[in-house]
Structure I
């Protein structure tokens, strides 16, 4: 299974429009070669470089139907997305995508797509930990796309 975005390539810089210094909208994603037995997908965006235990989760999308092969740019920030599944809470406690906004230096942002053998038994607005627990024993395959970002203007404390 291969995950891709027209916004950035593996290891490349995430464009500013998808960050807190830009429009803070979600980039597009598409995937190919998913296992035939896939019933649903989950997409999680995580910054392991954030200065907090376990990093920072920027986006949680789950119960994406197995027939879906893309997420368009600028996904709505609502708990339920028509024809796309559900969105959970990021680590700031809000629903939907929260773009890169590192406090200092360059951070890595891992977008991981999981092909699952079942739909997750979760309602809208689940947390990352709830989604992770629900995915246990359901992951068939996963793919990732990593982008980087460093703020153009560093905050002065």
Structure II
């Protein structure tokens, strides 16, 4: 295992063992949205507090594999306190990274390092694309957050 793979593994395990932003926010004012991955049973409940176009606070509950739980923890750290536009950009970037790296790996090419640097700790999840079934685990929280933002915008 390379030094980077070991570092990435440690980051994922740290977020799995000590998840950030766990818990609930009072609903209302928080928006509550649920996500579920029927393939493996991962569940996420996100509580979003949005004020003046900013995701002021986000908390998560749920259960699932280490990848889904670590990804959800990393996601909350990456988006909390950001404008809704920045949050949507982060969602798009992460999902693109999962997609681009899957395509790159299938072509046996090297992933673009610049993309990884822009995501910080989230780059630790790049190895997930080697296991296509696990991509759904890594993106569950992101899809749930996106659904919540859509519900907020529609209200």
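Bear in mind that the values in this text are calculations on the coordinates, not laboratory data. Not measured: the values here are computed from a predicted model. Cβ atoms are built from the backbone, for glycine too; each structure is taken alone.
Points to keep in mind about this one:
- Which of I, II leads on distance in nm of label points 7 Å out along Cα→Cβ at positions 64 and 88, largest value: II
- Identity of the structure behind -1500 (criterion: helix-only ellipticity at 222 nm (-39500 (n - 2.57) for each DSSP H run of 4 or more, over all residues; to 500), calculated), options I, II: I
- With distance in nm of label points 7 Å out along Cα→Cβ at positions 24 and 80 derived as 2.6, matching label from I, II: I
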